[in-house]
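Pasting the structures here.
Quick note: the coordinates plus some simple rules give every number you see, no bench work behind them. The structure presented is a predicted model; accordingly, all values stated were derived computationally and were not measured.
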Structure 1
Amino acid sequence: MNNRKKVPMRKCVATGEMKPKKELVRIVRSKDGEVSIDLTGKKSGRGAYLSKDKEAVLLAKKKNVLKNHLEVTVEDSVYDELLELIGKENRLS
């Protein structure tokens, strides 16, 4: 029998690459229109996935990808928080 688990794949909204869900970070818009970073991947609301890659975050910021995908204005602080999070993960690995 085949006991291998299926790896959930998601598409990065900035680069368009399909990657395993664990290699992406989810940004979610709540019903109130509040945008936050969802590290658990389980918060309710409209979600968008971004690669855990500095270039992908900068590209998303430049092209306003998250604003278009989440249909709400995304503050620069969200992008700053993403870059900080990615920087921490890169130092740990």
Structure 2
Amino acid sequence: MKLLDDGNLREGIRISLITVGVTLVVGSVSVGLDSLALKIVFIAGVAIAAIGGYASQAHMLRIKPFDNSYKKARASYKSEEDKQDGPK
């Protein structure tokens, strides 16, 4: 099963994260935030929904947060001396 598509999470994964996060938040609030366990479930739900939401926004803006193109950019900043010396 492929989780990443073009440097971002697949659509089904993003929707699932948002749905699971919102379900955890609504479920913990409807029961009541009396115990520590329910507070942890609430915080986990917010975090999971946030990850899905941020990945969706990145997809909408065509940003690739899980791409490894930074390696190409890092290599382009090396000077000719660095390339001749080799890795240190």
Structure 3
Amino acid sequence: MTGEMVISVAERAIMVVLLTSGPLLLIALITGLAVSIFQATTQIQEQTLAFVPKIIAVLVGIVFFGPWMLSQVTSYATDIFENLLRYIG
């Protein structure tokens, strides 16, 4: 394996991580912002109130984006194993 190959694999790994975690992080960010605005507007300062909507929103996001995320990760893993077998065999 050359240095360029290792850098290419690492670069694709970072892209897969960003692509698969991005939607869930964005959902958590938007939900947290909405709950914070709601808390500031109503002057409810309950700290545990922010967690439940975030957890529910992220779980819904996993249900919605889960198959796509799984296909991205399995595609990357398949490419890694194919490259490994090509250089071993």
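Here relative contact order in percent (Cα under 8 Å, 6 or more apart) is compared for structures 1, 2, 3. The highest value is that of 3.
Quick check on the output: -22000 is helix-only ellipticity at 222 nm (-39500 (n - 2.57) for each DSSP H run of 4 or more, over all residues; to 500), derived from one of 1, 2, 3. Which one produced it? That value comes from structure 2.
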